[in-house]
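Novice: In the part that follows, the structures are each spelled out as structure tokens.
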Structure P
Amino acid sequence: MNSEVTFVSENQNVTETKKSAGISRNNLKGRLSQVISRFGMLLILIALMIFMSVLSSNFLTSDNLLNIVRQMSVVGIVAMGVTMVIITTGIDLSSGSVIALVSVSVATFAHPGSYPLILTIVIGLGIGLLVGVVNGTIIAKGNIAPFIVTLGTMTAARGAAMLLTDGRPVGDLSDSFQFIGQGDLLGIPVPVIIFGLVGVISYILLNKTKFGKRVYAIGGNEQAAVIAGINVDKFKILIYGFAGLLSAVGGIILTSRIASGQPTAGLMYEMDAITAAVIGGTSLSGGIGTIGGTIIGALIIGVMNNGLDQLNVSSYWQQILKGAIITVAVLIDSRKNRRK
């Protein structure tokens, strides 16, 4: 009798041990999944940098790393505005064309000895803000799909840029204006400093203010946001206005860096911005996205472009690779949403 009791007791202990081991494994898997979900893109960025440094001895130098951030500063800035738009289940295809329109506009006012620098900058920012507000107003008040509205704006803004200059570049820019894109402070390129400042401001807006909470609320469930008393139309206009403003910032930096206003500037920048946001974890289904993730996404694109250039890989293959990356990112996002 005692042996039977002992045997049952031992079986219970073995069962309990297996259960606790299973729970431990599940907890470990859960924690690992959380780490990958939170830091996965950062780990990919680090791995990509290590891989590129092995293939090219010139990659992992301070000058080259600064050059990567400088080159991606415009796309990164635009992508932060696009991130907020996508979080609300929207899309902005007009970013690249806004860059072009701002580019030729500010170049017209940036000739040496013509207008104060601050006026030139204000005009550029005003144009970007105006286009963004127009986008948001038509989407919100007209109840039209963001894809259609911003596609129309993309075409119109590009046409306006061509019309203002007859399709020709605008040169002869002042030194003070060129400093924005070509200068440096304490050894750090000005575009990188602006990129960092915009990142901090965007992070605070999205994570530390009521504005950010409403952005996530609209993206999570727009009908619930309306019921909760959020003025969805107003915030959509503000969100698209902010996206347009950041496109203008990017346009000013790009114009200053290349020392001319180009009506063809910003071609495909909207796709690079969307790619950076999606790679960084922003869900096209809305409600999910971070500024930090988008910055990492932009840096991944920058590292990839720079590394492939150093390896003399054709730009055509680079475009194919970008398309493949965004397709894979969307597939992963889609699978995550199905699991939910």
Structure Q
Amino acid sequence: MRVIDVPEVVTLAELHLLLQSAFGWTDVHVHQFTAGGVVHAAPDPDWGQPVVDEATSLLRDMPSRFDYLYDLGDCWDHDVEFVGPGGEVPGCVEGSGGCPPEDCGGPRGYARLLQVLADPNHEEHVDLKDWAGDLPTFDREATDVYVRQTAGEVPESVRILLDVVKDGVTLTPGGRLPRVVVRSVQAQRPEWSADGRPATFEEHLHALFVLHGILRKVGLLRLSRGVLTPTRAAGDDAQIIRRLRGWFDDDEFRDYLGAITVGVLAAAGPLTAEEVVDLVGGLMGDRWVDQNGVGADYDREIALLVGELTALDLVAGDWRIWRAGPSARTLLPRATRLAHIWSRDPAW
């Protein structure tokens, strides 16, 4: 059982991630929500039944009680109920019971697992003990932090740029941010300068150049008659987080690559660029190939992506040593989950 505070404006797709974090599941199976006989899930052309896209279904439009089913094979059926207004910050208020292991056979399989683990003389005790390891217990404080991280926070780099242009700024004839804006950002992010000299153009601060492009493409900044201003969505933290996450969701390869790169740094600590490539390449595997069947060049692909990760405070450092940025655990849900899992693994 878990009692959690979640933002009223979340979609069911976002609620799924919060429930995964609250209980301790690892999001490796299909899930669905059911309310009044209507199924809300991620659309799948191979799924036989019609569903409402969970990404368009809002929690505030759901009835006071509904069903959340995780893993259609093991069938972990959760009863979700509104118990009253919560606090201002997402998190876990209370709870009980550790999370069962994934793929243990559902409630019946879990009950049998507990029975066997409690009997050292059972013929399967050693095998199942090796498979299950130490079963987790519920830690409210750790769960509270994990749920809050999963809900997300706006990167400070994004706030800096949105604040600098909040009253509107006129771009240069070449479409660049004016020098006054560049210098203002540089004063707050001096590490973005490669040589430490006062910057004149946004290209001199590569992360700023990339961030400017991202915020315009995801609809947080707009250009009208040469004047750059924040959009209405930029005034809503939930919308900012949702749109930034969508920047990676549009491309499955970049989504996985970015999340694993950030997760590795958050779990392992500072690494050389070569170490990052080796670890990420091993975790991504050889299934990523182009249309000609050529495997991904992770050295090249990570180098192309690191500008975006730096701009969004996901990665920090220089060309020699990389480390997790301040938003490494609070922007990309997959990176948050991987960092959480790997940080608890003694092998890391």
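Bear in mind these aren't lab numbers, they're just calculated from the coordinates by the rules spelled out. Predicted, not measured: the structure shown is a model, and the values here were computed from it. Cβ atoms are built from the backbone, for glycine too; each structure is taken alone.
Novice: Here mean count of other Cβ atoms within 10 Å over residues 127-134 has been calculated and equals 23.1, so which of P, Q was it run on?
Specialist: The value was obtained from structure P.
Novice: Thinking of P, Q, which structure, once relative contact order in percent (Cα under 8 Å, 6 or more apart) is computed, gives back 14?
Specialist: Q
Novice: Check the numbers for FRET efficiency 1/(1 + (r/R0)^6) of positions 239 and 319 (r between Cβ atoms, R0 = 30 Å, to 0.05) across P, Q and tell me which is largest.
Specialist: Details: P: 0.55; Q: 0.30.
Greatest value across P, Q: structure P.
Novice: Oh, and also: Once distance in nm of label points 7 Å out along Cα→Cβ at positions 47 and 63 is calculated for all of P, Q, which comes out largest?
Specialist: Once distance in nm of label points 7 Å out along Cα→Cβ at positions 47 and 63 is tallied for P, Q, the winner is P.
Novice: Could you tell me which structure in P, Q was used to calculate helix-only ellipticity at 222 nm (-39500 (n - 2.57) for each DSSP H run of 4 or more, over all residues; to 500) as -12500?
Specialist: Only structure Q yields this read-out.
Novice: Given that P(r) over Cα pairs in 20 Å bins from 0, in percent, derived from a single structure, equals 26, 54, 19, 2, which label among P, Q identifies that structure?
Specialist: Answer by label: Q.
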